[in-house]
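Any read-out appearing in this document is the output of simple, stated calculations on the displayed coordinates, not a laboratory observation. Being a predicted model, the structure only gives us computed values, none of them experimental. Cβ atoms are built from the backbone, for glycine too; each structure is taken alone.
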Structure P
């Protein structure tokens, strides 16, 4: 039974991120960094949040010995604040330490979502252990995306700050993202807690959660289109510089053409070519992103040496593959 509970808690939270990975069309995030984000939510964020909630809940025992008041305040106030702050630390860490891997809003959603999925996994295990698998539908499916939704708002804030020219906005956008995450988290917890009083509360929670997730999906679509625009705009110059041919440029700007080129190599059994083509397109995408960051914020966005290094790397891969393999 224990193995079943662990599997029921973790597996859905490992399946949902596959959609994020699939949506990330142009430059996949490093697997190690994604795993680290998930594990931060699974262990440190969960433990630190629990400790804070216990500490802040103790004074309420002197007011209400039954603990009901403390549980209510903790659920609606302390839990959203502590959980979103500690989950947000992972997004902040990636933003500061692995700045080169944090390219914009979509990356913020990915890292924030993965931290949320990790947190939801351990929380599911604890709830299933105490209350049974009868909660599986509610926790893993109906509200299974909630923690990812909440923390993705923090990630969006950091994504907006990544290319903002405004000094003030670079600091306020992440804070506004975090406050939004805390607010929608508190709204969800309140609606679930008060669901026994009136059916309207649970309906409010479902409407807010799924409406919010629809909003995140639309933001993801917009962010992907924006990233494609970066590629189109920033790689155009590479034709004049001789880095790309016109045909290679057209292929690099189209996710469908990219997929077709790699699929051809895979179906003909040329696995090493398939892998190198993937590296080639990833490098081109990174080159476009760094040029965009440099255009927006100069050396604060990306160093010219990074751009030159990536351009040289594209040239090497081009020479190894030949034009026929990359168009």
Structure Q
């Protein structure tokens, strides 16, 4: 059995559950907005499915639901945010104005976060920068789940990066959002919860052998996308989102799922470029020409186009949610 919710209903349900778990209303609202955007784009693994995990983590102390982020402008183009072991979303919100103002003043700026947590769909943060007319390049790391090529002990997380290009009209021309792993870990978690097999090439068991067993994969390691090249991407993100940000290494971060360990204390690194400080109008001309070279080919589409395509449909049709999941979420509502 399922129930259909509209996007306003998703916002209200997610916020009520987080507040019921003990989060501050403003914090709950920030995380709930991220949940809505994930559901709106058809990224179910980062939508309502994650709300019970967020709520459980507030209750067990993996996340401080009342954390007040501390924002520091270290230099003219350098903004540093201490999330204080709270959710990443309100910490990003707290540093956003200083970060984007610095990018417009200097042409480029960097914002890092430490003592942070899962930031939801990374591409949404890059897209937010594009909506403000800035070229956004974002990185976030995660608890270790990918072993180096030739090894079997995870060292880096799925460690995604995202690039969003402004379209000159208050939107994003394209959004690249991809992780270092062959598939998102949340997809394997979903398969494990449903008792379904995973695809070949997605993961290895704890002995380093390829597996299609989702439970065995969660005890082992994720397969990097493109072999050693995928691990290289993960390592690049690790250096920026962990080392540069001053966060813990992925290998030392507690899991984003379950109640084991304390706060993950992971990090993010966001870079914003103001095209006006570089090639100016030529930037829009060139990026539009680049996009046309892709979309003019039959069967080809720009990165992020599928998410964009989901938005009108889902806004009109609503979201069908399994009653079991709804029950888990509503159990937290006060």
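Where is distance in nm of label points 7 Å out along Cα→Cβ at positions 28 and 252 largest, in which of P, Q?
Details: P: 2.1; Q: 3.4.
Structure Q gives the largest value of distance in nm of label points 7 Å out along Cα→Cβ at positions 28 and 252 among P, Q.
The value 15, 35, 32, 15, 3, 0 for P(r) over Cα pairs in 10 Å bins from 0, in percent, for residues 52-155 alone was derived from one model only; which of P, Q is it? Matching structure: P.
Can you tell which of P, Q yields 46 when percent of Cα pairs over 27 Å apart is derived from it? Walk me through the numbers before you get to the answer.
Numbers: P: 50; Q: 46.
Structure of origin is Q.
Which of P, Q yields -26500 for helix-only ellipticity at 222 nm (-39500 (n - 2.57) for each DSSP H run of 4 or more, over all residues; to 500), as computed? Kindly include the intermediate steps, with their values, before the conclusion.
Details: P: -26500; Q: -12500.
Computing helix-only ellipticity at 222 nm (-39500 (n - 2.57) for each DSSP H run of 4 or more, over all residues; to 500) on every structure in P, Q gives -26500 only for P.
When mean count of other Cβ atoms within 10 Å over residues 148-155 is calculated for each of structures P, Q, structure P gives the greatest result.
Given 24.0 as the derived value for mean count of other Cβ atoms within 10 Å over residues 124-131, which of the supplied structures P, Q does it correspond to? The value was obtained from structure Q. Suppose you compute relative contact order in percent (Cα under 8 Å, 6 or more apart) for every structure in P, Q: which one lands on 18? The read-out comes from structure P.
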